[in-house]
Structure P
Amino acid sequence: MRVYKHIQREEGYTLLETLVAMALFVGVLIPVGASVGNLMIERTSDQINSAFHVAIKEMSRIAVDRDFVNNDTEVEGFIVHRKVDRNKNLIEVQVAVASLKKPNTTIVLLTKSFLTHK
């Protein structure tokens, strides 16, 4: 009789209680983690799209104005680095767009060649 009372008084969690707690924890943790991950991916794709539009605008402006000089500017929260290489009648223009937070990491790089008549 004493052994039976001792078993009834044991405290702690059973294996079943532990498994149920883990299942509930994982059932909540996985959807929350997936949601946070999707938000981070969406922000990254928005940043890439914005950087791409900035690069296209800059390249279009260079082509229209025939502004073939090296230049670094800040546009819409990005750093736009323009590099121009001349080789006789060929002008190669590179437009690199980086974030203000990470200026050494290029997000978008566009290259275009122009022929001149000189």
Structure Q
Amino acid sequence: MFGLALGMGFSVVLIGIPSLIVVVLVSRRVATFEQILANELLGLDLRHRTIQSPIEGEQFRQTFERYLGAGSTWKEHVLLYLKVWFGLFSFATLVVGVTVPTRSWAYFSRNH
């Protein structure tokens, strides 16, 4: 999420291009890990994406172009993006859900 935005911004000064490549490659690994977690923890049988790994004898550029052209790459980015926001929302809800009752209890027990 932030890696894509940062890479696009820095691509003007050529620092962003390698960072974009790293973001795409790392996000594929993280999405694979998430898929394995879902399969194991939830007892699901999620399909593996069509592009698993580089083909033997294939150059890095060709592999990267296949990754960029695959719809699964962009679905993984959307999944990871949504998971970040879901995690932040869940954490904020947990903090507020614990803090407000605790503070209210402390306030009312002290004043009564």
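Every number in this text was worked out from the coordinates using simple rules, so none of it is lab data. This structure is a prediction, so every number in the text was calculated from the model and none was measured. Cβ atoms are built from the backbone, for glycine too; each structure is taken alone.
Of note:
- Comparison of P, Q - label where Kirkwood radius over Cα pairs in Å, for residues 22-77 alone is highest: P
- In this comparison of P, Q, the computed figure 76, 44, 17 for Cα extents along the principal axes in Å is attributed to Q.
- Of the structures P, Q, the one that 1.00 was derived from, the read-out being FRET efficiency 1/(1 + (r/R0)^6) of positions 46 and 86 (r between Cβ atoms, R0 = 41 Å, to 0.05): Q
- Which of P, Q yields 21 [relative contact order in percent (Cα under 8 Å, 6 or more apart), calculated]: Q
- Structure responsible for -18000, with helix-only ellipticity at 222 nm (-39500 (n - 2.57) for each DSSP H run of 4 or more, over all residues; to 500) calculated and labels P, Q on offer: P
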